[in-house]
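Just so you know, all these numbers are worked out from the coordinates, no wet-lab data involved. On a predicted model such as this, the values are computed, not experimentally measured, just so you know. Cβ atoms are built from the backbone, for glycine too; each structure is taken alone.
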Structure P
Amino acid sequence: MSNGKSIHGIKKLRELILDLAVRGKLVPQDPDDESAIVLLEKIAQEKKRLLKEGKLKKQKNLPLIAKNEKQFEIPQGWEYVRFGNITFNRDFERVPLSVDERKGRQGEYDYYGASGVIDSIDDFIFEEPLLLIGEDGANLINRSTPIAFIARGQYWVNNHAHVLGALTEGLLEYICLHINAISLEPYVTGTAQPKMNQAKMNSIVLALPPLVEQHRIVAKVDELMALCDKLEQQQTDSSTTHQTLVETLLTTLTNAANQNEFAETWQRIADHFDTLFTTEQSIDHLKQTILQLAVMGKLVPQDPDDEPANVFLERIGRKSKNVRKKSFSMISKSEYPFILPDNWEWIRFGDLGEILGGGTPSKSNPEFWGGEIPWISPKSMKMDYISDSVDKITSEAVNKSAAKMIPVDSLLIVVRGMILAHSFPAAINLTPVTINQDMKAVVLSGPEKAFILLMIKGLRDEFLKLVERSSHGTCKLVSNKLWNKIIGIPPLTEQRRIVTKVEELITLCDTLKASLSKNQTTKIHLADTIVEQVISQETVQQ
């Protein structure tokens, strides 16, 4: 199982622990425990005292809890309560500070926001354990971090987190785990900017156990969560170790000095294939290694009867050996990243064909848009072969703007845009197209189109090294670096053998990955079903 799926399983386990805890099924009940009703009376008395002393704001009376709000039967001695009736709201003491204000007041005290500490400051507002609950933000829905957490020590809180006290710290801890155990969506308003205001929060329905049982529940949850933490760390460590092993072994393939060493290394990997390639990440790394081996001439055997690459390159006029073409510099041996097989040839990337640019017709001219000619931008570069696009322009736009027609079977690449921060997309156009100013096209002449695509994928990391970021964060490829990048070209017949072999191996990898994903999905569904059955059985038994 991959690390991501394993972590998902532990997440479900954590959810189950919390759910059983607030249903009264995690620790046994003790008939000698003082009832939750007694606790509610003490809370009410304390609220009166705090109101009288001006330490609490008077709140509106909360409605009685309807039968349909009681989602499950609770043990004897427990009570269903509204959140606002058992907590002491201290939101009125919060003080928000802007980023600029905080810059001039950096210090030793934590500054809390909706999801935890977001800064430090030179003073504090609170100096006792209090419950903080996010008031707004997407985390109210997606639960990427705990919504409720206890703040301790001396600290400051802004107006994005509700601040709450309780009769005892133990009660505060129980309320905290209860809030993290339930969905808050019924109490959240807004979609673009989710928010849980004070009134909605106060209406939350909680299952309240006797105070002594709360302590037992919190202790058991802490104990079980610590075990989950340990299990999670073990799986993370195991996944990291596994991936390092895979990367190391696959690197030995690309570094093999000769065919014998390559064959020996591959045999070692093949002998342990079922052990090594058991995660999606390891299979992705295998696919990338296949592409790297392909462009290094190590994936298929060479045939001495193949027409050498330099012969067909001379024939198509792209490159004559030792003759400088266009403005691209000669290739020296010091530039060779590795030794090419016999009959292969080094060329500059810009020697692949004529280089064409693009442009964007004026958006304000209706005569330029809504035609039949595909207009390709970086957002369209999501597949290897492109024959259409969402945006289309007219022949009028081609005649009167910077947009120019790109012939069929040209190589399209992105040269500017944030997509270059993590990938180097390339595609072949199957119909005449136009491109925008953030792209370039190379009108290919000679090499197999499919080979050029897989070559770019195999050298992805090398191309990404050519990407530069501006001070504003914009990513772009510097033209002289891109067009002068050297690439190895095999004989035409070997190009076709390489493409066939790569397609065969990548298909096998995809099949293996799909099978792995199916097995993982089955396990996840099984885990979800077991959790649901446990909860439903507990409900029935009650």
Structure Q
Amino acid sequence: MRRSNPWAALLMAAVAFTFGSATALAQKYGGVLRTFIDSNPPSLSIHESTWPTTSFPMDPVYNNLVWFDPFTVKESLDSLQPDLAESWVWGNGGKHLTLKLREGVHWHDGRPFTSKDVKHTFDNVRGAVRSGFKLIPRQPWFANVAEIVTRGDHEVTFQLKRPQPSLLAMLAAGWSVVYPAHVSPAELRITAMGTGPFRLSRYERDKVIEIARNTDYYVKGRPYLDGIQFYILKARGTQNAALIGKQMDAAYPSQTTRPVYEQLKAANVGLAFIEKVANGTLNVLVNAKRPPFNDLRLRQAVNLAMDRNSVIRSVYQGGARPGSSLIPAPEGVWGLTPEQIQTLPGYGDPAANKAESRRLLAEAGFGPENPLRVIVSTRGSDAYVQPAVWAVAELKAVGIVSEVKQIDPINWANLLSRRDYQLAINATAVAIDDPDAAFYENFSCGSIRNYSDYCNPELQQKFDEQSMQTDFATRHKLVQEIDVQLQRDVARPYLAYRVYFYAHFPYVKNWIPHVSTYNAWRMADVWLDK
């Protein structure tokens, strides 16, 4: 596949464009969109969160420096658009990224947006200053930034230690919004202050988050909606009933898996569905620093015990696909092909895999008379307990005795941060389809999101090597070599990439999910045809 030079493509993407040009219908203004999330967000602070229950309702409140085209579902450097930065240019051999900031933009409290806010945000996110962030999950994304320099109120330069074309892609992620310098991180955990198309108007725990149109939004004519209500519906049965009863206009993006889709479709109430392999994965976390799984043989045994085709067939009723650390091809730009995936450990013949798992267990001193006993931790909700129960059965088939320990979802992130588990069934997602985000966040030594504490300094050097490449073919080859090595090292066994069906009523227009679900919900272009 022929690819253009990244620097040239990014430069072309910096030209001005007309917002909403992809919509052909006569849009209607007004109305309140009703949707839901499945739990209280652990915090309203996007930069301190890893949960979509934060990003889904809060992204419409903020803006990024640059943004992925909302009408392009497969994101890449070629689909970038201006947001708070109206243009950008690379210099110093690809080590300086200078952005010209949009003038006349205001925070929701009326204060002007300036370069000071950009520097404040990303100096905090990269850990260069400490002004109150409790958790910085995406700090590894910006480890290559040496300094952020402002020139007046409307220009900022990211000075890098080495070239990194993908910095712009990471700045475009839904997790990379710009914060106000004049509002403390503590305040932003319980409220929101953005420049985005909507303002936070109400948050009542266990009930609803409401956002309302920002009448001073810098994009004239946006948003179309008067507001959005995100109801907090924790039980899947309650969520389905609300959709079937037409009390909701659209489902929480990650909620409509195939089993849910079949139930909603059978109700025949006029819902529409968009089927898409998404970035959400089911994976196994194996605590590599804590006995017994500091023994590589036991990590390999667990990996080989898990029949990927079985979880796809039984848990997801066919609504998932096998994959590895990057979104699989063809939906993903960088991921392995289906044929490559079948050559990885844990794929192929499940009987042969389980036999090898038993051999490794015996070699490590475990067998019928002395079984390995483990606790399988997971979040205490249907979406996680069901695959955890499946995992217990898979482990039993090779002689590992295990039981499920359910953790209150509100405490899950802290448990992982403390590494307070042996095995865990978890769901994580590739925030953007770019190797820099996936590799540095999930597998670099010392990253807070590297939940298995995998560390391979030699492979981490390859992370840097691929990151500097401007030639697509060269980078693609390196990325796939790294991905295969991560699977062979049992860094984080991936079981499946889920297929979502994105339930909504047809009158919800411009409801356009991306392959990477975190980056699709700014909501400025969504409107109701009723």
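Figures for the structure shown
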read-out: Value -13500, calculated as helix-only ellipticity at 222 nm (-39500 (n - 2.57) for each DSSP H run of 4 or more, over all residues; to 500), assigned to which of P, Q; value: P
read-out: Comparison of P, Q - label where mean projected area of the Cα convex hull in nm² is highest; value: P
read-out: At a computed 17.9 (mean count of other Cβ atoms within 10 Å over residues 271-278), which of P, Q; value: Q
read-out: When relative contact order in percent (Cα under 8 Å, 6 or more apart) is computed for each of P, Q, the largest belongs to; value: Q
read-out: Test item: distance in nm of label points 7 Å out along Cα→Cβ at positions 455 and 503 calculated as 4.5, pick one of P, Q; value: Q
read-out: Structure with the greatest value (metric FRET efficiency 1/(1 + (r/R0)^6) of positions 239 and 303 (r between Cβ atoms, R0 = 35 Å, to 0.05), set P, Q); value: Q
